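Next up: some structures, all given as structure tokens.
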Structure I
Amino acid sequence: MPRPPGRTVPKAKPSRNLTGPAIRRIRMAASPKITQEDMVGRLARQGVRINQSQFAKIESGDRPILDHELAAIAKALKVPVQVLFE
């Protein structure tokens, strides 16, 4: 069905990181589940200052992730960094 003139289809916004969905999947699959707040605490103990809102944006792909943050997240989840790219 053709679109009415002057209307455009909104484009999906590009992800700002590739690892967010894997971080969420691994976090939620942990037993017991790890909350975002738990992750923020684990990261803080490693010297990485991210709040819950920023962490949620990382998982959704809306916030870029720095290399040292990615390493700390992998350590907090007890997985190799490479697993976050799967």
Structure II
Amino acid sequence: MDDDSRNQFDWQLMMFFIRIVRTVFIGMFWLMFNIFFGLYLGYAVPETSTPLLMGIFYTWLVLSAVGFVYLLWRMWRKKMPPP
């Protein structure tokens, strides 16, 4: 009986860790994407961008942030049962 408890795999814990990794990966991807367009290409910098490009970039930034928070809410709204 002790051998069965050692070999038993906790799939709920595995799914919890998968959600953590997905959250970190999506968050880092979102940040890198916005940093690339905002800072590297200069869409967020007033000295190198036009007002139209800045408006488009900041509108995209706010809308994608709202979408990212909604995605995180959908991903994390289901509670795990206590052990």
Structure III
Amino acid sequence: MSATDARRPSAAIDALGWAGMVAVTAAFGLNAAKVLDDGAFYQALNAFGALALFVVCLRKRDWPTMTLEIVWLGVSLWRLGALWLLT
């Protein structure tokens, strides 16, 4: 097995990446279309998507994008915490 094969994600990791991409894109698109406000569901979609994409980036050793996903996840969790404290 070559080094490239060892870094190739499994089907489950690929599926997780696609699910993360759909979650982040859906959250952004629905919010931009004013179908979804920036409340808890929006933040949860972003957090799930960022976490899923983080796992894929970690597996592929894509450090710059992984860092972006850490920041994205942190912002989403920070906002979810703020929303939780406001209720």
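If semi-axes √(5λ) of the Cα gyration tensor in Å computes to 31, 13, 12, which of I, II, III did it come from? Write out the running numbers ahead of the final one.
Numbers: I: 31, 13, 12; II: 43, 13, 5; III: 28, 14, 9.
It must be structure I, since only it matches.
Can you spot which of I, II, III the value 1.16 was calculated from, given it is Cα Rg over 2.2 N^0.38 Å, for residues 16-55 alone? Please report the intermediate quantities before stating the final value.
Details: I: 1.16; II: 1.60; III: 1.07.
Only structure I yields this read-out.
Taking relative contact order in percent (Cα under 8 Å, 6 or more apart) from the coordinates of each of I, II, III, which one would give 37?
Values: I: 37; II: 23; III: 32.
Of the options listed, only I reproduces it.
I have -23500 for helix-only ellipticity at 222 nm (-39500 (n - 2.57) for each DSSP H run of 4 or more, over all residues; to 500), calculated from one of the structures I, II, III. Which structure is it?
That value comes from structure II.
Just so you know, all these numbers are worked out from the coordinates, no wet-lab data involved. None of these values were measured; they are calculated from a predicted model.
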